[in-house]
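Given below, in the form of structure tokens, are the structures.
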Structure I
Amino acid sequence: MNFIYGGNGSGKTSLLEAIYILSRGRSFRDKQLQNGVQIGKNSFTLFGIKTEQNKNKTIGINYSKKGANIRIEGERVSKLSVLARETPIHIITPRSQEIIENGSGIRRRFLDWGVFHVEPLFQHFLSRYHRALAQRNSALRENSSSVALWNRELVESGVKVAEYRKNYFQQLKLMFEEQLRLLDTSIELEMVLYGGWTSNKGLQEVLQDNFSGDEKCKYTRMGPHRADIIFKVKNFKLSKLASRGQIKLAVFGLFFAQANLIKSLSNKESILLVDDLSSELDNKNVDRLIDLMLSQKKQIFISTTDQKIRIPTNEGKMFHVEHGLVEEQSV
């Protein structure tokens, strides 16, 4: 457990961002890597050594106007998915509560990130589905007579995507409920998966039944691309009944559950990044989270402006960041 302490603007989040980019090939702060380049500079270079099962593996990324050059053990990597499979990484920021409070897209991406790490063929079927969906939507806008040509591919790939998600979600839900018990959030939270259509019919029949509506709207209204995770407390949305602090604890529980499930199903160790731990949490809940994170037995990086944060004896290290320079402190 690594605590990264420093004032606002000192470079704490940039350190977490660097670790994230080494694991994902993109930033959690900005979609464009070019915005990670310092003002007045032309490029950035990141280098890391990953130790797993007593073996070291080098990972390096150089980004310039020519694009990103990613290498693992010196070998060029052309697909970000190859880099992403190396190390599951989870980032929890003050904005992570959007996973509960905002639209379905962010929850769908969270779910798919977990399935991606435990089901080798999931990305293949998801890519096929999105290609077929784009073609079907194009046909709905331009030539509805060719829509049926894309239904078969959409159904074949969509059924597999929905199946993978459902199987993963059932296990994620159990893990999440356990984490909530450990966090003692004092809310009876239920998590439900919406597959993308409401009826008990198959996807093929749903597309046929809704064709006239799709034709009128010019897009496919039902399918796995509309899937969502719904959080409820006694049939009400969580965001309507819970406090900001309770929602943040629930978000932590969700990410812990995901990391533990990936470990259980794929034997991959996740890295947890926590930016601004103390935001919207009192000292009691901060201590509770630290204890629970320790029990996860994962490598964890936590940024904080609170120099007095409790660091468990022999369990954590403190690093001070100022003007982008990192220095280890005595605990």
Structure II
Amino acid sequence: MLYFSCDYSEGCHPKVLEALSKTNMVSTPGYGQDEYCQSAKEKIKAYINCPDADIYFLVGGTQTNQTVIDSMLSNYDGVVAAASGHVAIHEAGAIEYSGHKVITLPSHEGKLQAEELKQMLIDHYADESAEHMVNPGMVYISYPTEYGTLYSRQELEAISSICREYDMPLYIDGARLAYGLAAQDDLTMSDIASLSDVFYIGGTKVGALFGEAVVFTKGNTPKHMLTQIKQHGALLAKGRLLGVQFDTLFTDNLYLEMGRSAVEHAALLRADLRNKGYTLYMENPTNQIFIVLENDKLEDFGRKVSYSFWEKYDEKHSIIRIATSWATTIEDVEELKKIL
């Protein structure tokens, strides 16, 4: 069985495992107050060219999104997201559970359009009943999007500018950030830091056993952030486990190198699919590939390849996702090409 269902099927990069093993018996303070967390934070600050960034390590993506959004919004605020956004669909209502409505706008290949965001805000504040409505208090986007697509620099700058105009934080979900950055030459992680008010660097899907690094970039960390993280059940007592991993990921450019490997392998598969006449549901340059496949072929394909069902295409076809990861090998790619 080949595993292409997601980008977190394996444990962690060997260098991360080696670092965890090597430091296993070192005694440290808890809750992220250890030397490894401090070292990781300094490496991330240097990498994004933001020496005043404030960084916190959490365990998983949904936990991170809920904690960040809840801590930055007032109780009357909601968060604006694309209708296909992770917080709108695949987080089991975690944002709403914390008391904040997800206000959705149309999804354009997974992305928000700046023009529609601006018009929504104009219409909201022109409405005489605005005080009776949920206030749009934050904009959430992901990079890459749920469909593996990417915002261009111009698109991000436009959304960021609107957020500045309306005094709304822009939050970028970077669960797959390494794959997005590796797939283009338009943006760096420093640009992501500059254009956002808060973003997170995904580790779970990019070579860590678990973990996400939340980065506040504008001196805008919510008050008592550590307390708020703990209130959300998101404060890991053995915080050094997160620090060791991110310290390793940001040594010798490992994080971006893993992203490049996954993107290169996905490009090989994408080219092979086109050559064989498969229909790709949506074009994107990252590690996720969405294929339109006949329903009567799914059972046989599924016996050989672990994939993700995405959505129904029509009565006879489904959209499935295959995803490469930091752990995908060229042998995996060649074997999948034979099956395809």
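Only the coordinates and a few stated rules stand behind these numbers; no lab work does. What you see is a predicted model; the values in this text were computed from it and never measured. Cβ atoms are built from the backbone, for glycine too; each structure is taken alone.
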### Query
Upon calculation of distance in nm of label points 7 Å out along Cα→Cβ at positions 295 and 311 from the atomic coordinates, which of the structures I, II produces 1.7?
II
### Query
Can you say which of I, II returns -12000 when helix-only ellipticity at 222 nm (-39500 (n - 2.57) for each DSSP H run of 4 or more, over all residues; to 500) is computed?
II
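Starting from the value -0.56, -1.09: which structure in I, II was log10 I(q)/I(0) by the Debye sum over Cα atoms at q = 0.09, 0.13 Å⁻¹ calculated from?
On the way: I: -0.56, -1.09; II: -0.49, -1.01.
Of the options listed, only I reproduces it.
Comparing Cα Rg over 2.2 N^0.38 Å, for residues 135-318 alone across I, II, which is largest?
Working: I: 1.35; II: 1.19.
Comparing I, II by Cα Rg over 2.2 N^0.38 Å, for residues 135-318 alone, the maximum is at I.
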### Query
Thinking of I, II, which structure, once FRET efficiency 1/(1 + (r/R0)^6) of positions 55 and 183 (r between Cβ atoms, R0 = 25 Å, to 0.05) is computed, gives back 0.55?
II
